[in-house]
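Heads up, there are several structures right after this.
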Structure P
Amino acid sequence: MQSMNPLAEQLNETLQKENPHIFAMLSKLGRDLYFPKEGILSQSAEAKAKAKKFNATIGIAIENGEPMHLKLIQDTLSSYKPKDLYEYAPPAGKPELRSAWRAKMIKENPAVEAKGFGNPIVTNALTHGLSIVADLFADSGDAVVIPDKNWENYELTFGVRRGAEMVEYPLYNEEMQFNSEGFRQALLAQKDKGKAIVVLNFPNNPTGYTPGPKEGAEIAAAIVDAANEGVNVVAVTDDAYFGLFFEDSMQESLFSQLADVHPRVLAVKIDGATKEEYVWGFRVGFITYASNSQAALAALEQKTLGIIRATISSGPHPSQTFVLHALQSSQFDDQKAQKYAVMKGRANCVKDLLDSGRYDGAWTYYPFNSGYFMCLKLTEASAEAVRSRLLDPYGIGTIALGEHDLRVAFSCIEEENLEELFDTIHQAVQDVLAD
C-alpha cells in the first residue's frame, strides 16, 4: 500500500489543528492531495525570479526575448503582449486576475468583506470548480443535498464520478417560495452520516428562481441546525448566474452569510466570468474558500492546486488576460449595466406574457425572478411530446424536464420574438392534446 506523501500529511496536520471538522470533511482523495514543492513548477518559479542570464527550466520556447508565437495568431491578438498570452498561467491562475476578482466579489457582496476568505483560485469555468469540490470532499455514499429542480451535471460530477448519493428536496413549498423546511429536513436526515455536501444554485438552473432575504436567512439557519446536530457541512454556492437579479430577491451570494456561520460549516463559492460577463467560451471560473484561519485557507489552496496540477495543470492564459482586461476597464460597469437591462427586459416581457391570461389552461409557471431561464409546468401535455412537436414542424428548441416541466431560456431570445415563441409553445401544446 502506497504511503502518504509527507506534504499531504503536513497539510492534513494543519487542517486538523486549525479546524478538525474541515479535515473530517475531506474525501480519501482530498486527504492524499498536495501540491509538489520540489517539482518542475516550483523550480521554474524560483528560476524565473533569479535566473537573469539563461532560464532553461520550463517547456515553452523563447524567441527575441519573448514567448515564441506564430505571427498569424499574434496579428489577431495584437492588443495584447505575447507574455500575457502564450506563457503558461500559474496553476492558481493569473495573480492580477485573482486580486481583481476578489475586489469585484467584495464590491458586489459587501457583507463578505468582514469575513475570512481566501484569494479566488482560477478554474476552467464553473464545472471544473464543482469537480474540484467533488474530488476534495465527496466519497462513495456521501450525501449531496440539492433541490429536485437542478442542473443534471451535478449527478455526473458528484454521483457518477465520485459515487456520492444525491439527496433531493422539493425546491418550492406550497406557497411557491423556497422550501426552507424541506431543505432543513433533508440536511438533518444526514445526522447519522455526520457529513453533507450542500449545493445552493441561485439564480437556479432550470427555474430562474432566487429566494428572498427571509428564505436566505432560513437556509443559513438550517445549515446551522444541522451543524449543531453534528453534521459537517460543505456549503457550496454555485453562483453561475450571479448578479442577474431582476426583482426583490437576495442580491448577494449566500457565501456571505455562510462564511463564518459555524465551525462545522465550510463555505465554498463557485463563480466565474462565464455567465456574469457573457464569455461562455472563455472558460474562466473561480473557487473561493471561507475560513478565519489563514493556515487552513493555505492548506485548502495547496490541495486544490494539487488537483489542478494533476488534471489540467493550469487554465488557459489568454482568456484570463481578456477577463482581467475587462475588469480593469473604465467601461466595464456601464457595459455590464447595458446587458443587464436587456436581460431584465426579456424576463419582464416573459412574465407579462405569462400573466396576460392568453395561455390559461395550457400551463402554469414556476416562480422566476433572475438568471437565464424559466420553467413552464404543463397542465396536461407531456413535456417531451411538446418539446418534440416544437422542433418539428416549428423549428423551436426547448428542454423537457420530467413529466410536465419545460425549460425556456429567454436569455437567448430577442425581446421582440418572445411573444411569437410563447404563442408557438401554446400552439404545440394544443397540437399534442389534439393528437
Structure Q
Amino acid sequence: MTIDAQAVEAAASRLAGVVTRTPLQLNERLSAATGAYVWLKREDLQPVRSYKIRGAYNLMAQLSAEERAAGVICASAGNHGQGVAFACATLGIQGRIFVPATTPRQKRDRIRALGEGMIELVVVGDSYDEAAAAAATEAAASGAVVVPAFDHPDTIAGQGTVAAEIVDQFGYAPDVIVVPVGGGGMLSGCLTWLAERHPETVVIGAEPAEAASMAAALAAGHPVQLADMDTFVDGAAVRQVGRLTHSIVAAHSPQLYAVPTGRICTEMLALYQTEGIVSEPAGALAAAALGLYQPPPEATVVAIISGGNNDISRYSEIIERSLVYEGRKHYFLVNFPQEPGALRRFLDEVLGPDDDITHFEYVKRSNREVGPALVGIELGDPSTLGDFIVRLDASPITFEIVSSDSPFYRFLV
C-alpha cells in the first residue's frame, strides 16, 4: 500500500467542485518576524473548516456500490469526523463517527450538522486512540468500511492535494512548505507529490511538543505509542502514527519541529488579534513553528492553517498558556504576616508598576503568625522576573515559586 504523485493528481480531479480552493494570503507579521515571504494556506476556510475533507471524500468517492450500502465508520478527534460527515451527506452514505470525550462540543455539533441526518455520533474513550479501537471493533462486527483519518493511501492522496493546489496557485513551487503533523497523513501526501514533481521544495513538519508521535516513530524506526501525551492540541494529538505514514515520512526524512503548547497558543492569539483568523490549536501549528524553524532570507514559505474548529470557551485557557509560555504569568505560595497592612506592603514594595495580580486565594487563620496565599502574577515585562524575586527576597514575606512541573501547577494552568 503506497501512493505516488499521480494518485494525488487523480484525487485533485476527484475533489474538484467539492472542496474549496482555499486562498493563499501573504502574512506581513510572520514575514517581518522571519525575513521571508510567509504565505498562509487557509484550509480553515474549507466547508468543514479543515483540510480533512480532502482525504475523507477522496476515499469514500471510490467505494463500490456494495461498500456504500454497508456504510462507513471512522474515528476522529473532530476534524476528520466532520470531513466524513460532509462526505456521507454529499454521497448519500450512512456513517458512524466515533470521537473521544475530549473532543470539543463545537466539533461534535458541527459533525452532526454536516452529516445532515446521515451519521450517528458515538462518544467513547478519552483519546483518539481509544475511539479508534472502539471504531475498529464495531467495523469488524458490522462489516462497515473504515475511513482512516490518516493511514490509508486514498486518505493520504487526498491530503496531498494541498501541496499540488499551492503550486498551482503560485504557478511555481515555493521554497518551503510547513505542514502540521498529527498522524502524518498530510505530511505523507505532500512529501510524496513534491518529491516527484518539485523535489527542490523543503518540507517542514510541525508537531505538538507534548504529542510528537512522528518524531518518536522515526527515532525508533517504527510506529510507537507515546507513554504520555497532552491532548490540548486535539486535532494533532495522536498517540501512535500509522505504519504507512511512518514509512513514507521515513523515506523522505523531512525536518520535524516540536512546537510547545504555549507557543501554539501565542500564535493562535496573534492570528486572531492581528489577522482576524480563528484557528484551533492544531490549525496554528505550522505558523507557530516559524521561529523555531528559521527559513532562508526572502524565501517563499507557505504555512498551512489546517483547521479553524476552535471552541470559544477554550480561549481563557489559551490566554493562560500563552502568558506562561511568554514568561509573563507566574504563581507563588506567599506567607503573609498575619497583621494589618501586610498585603498593602506587598502591593507597594514588591509588585512592579506594570505588574498585576491575576489570582489570589487566602484564608485568614487567627491562631497563626503567617497566612499562606496562592498568588498569580502577570508581569508587564517578562525580563523583570528577576527584579520581582529580588524585591520578594528583601521583604519580610516568605514565599515559594510554584514549579511548572508540579501537579499543583497543572491544576492551575
| request: Out of P, Q, choose the structure whose coordinates give distance in nm of label points 7 Å out along Cα→Cβ at positions 68 and 188 equal to 2.6 when calculated. | output: Q
| If distance in nm of label points 7 Å out along Cα→Cβ at positions 324 and 396 is computed and equals 3.4, the structure in P, Q | Q
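Rank structures P, Q by distance in nm of label points 7 Å out along Cα→Cβ at positions 12 and 284 and report only the one at the top, that is, the highest.
Numbers: P: 3.7; Q: 3.1.
Evaluating distance in nm of label points 7 Å out along Cα→Cβ at positions 12 and 284 on every structure, the highest lands on P.
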| said: If log10 I(q)/I(0) by the Debye sum over Cα atoms at q = 0.07, 0.11 Å⁻¹ is calculated from each of P, Q, which structure is the one that comes out at -0.39, -0.92? | reply: P
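Thinking of P, Q, which structure, once distance in nm of label points 7 Å out along Cα→Cβ at positions 36 and 220 is computed, gives back 3.0?
Q
Read-outs: derived from the displayed coordinates by stated rules, not from any lab. Source: prediction; values computed, not measured. Cβ atoms are built from the backbone, for glycine too; each structure is taken alone.
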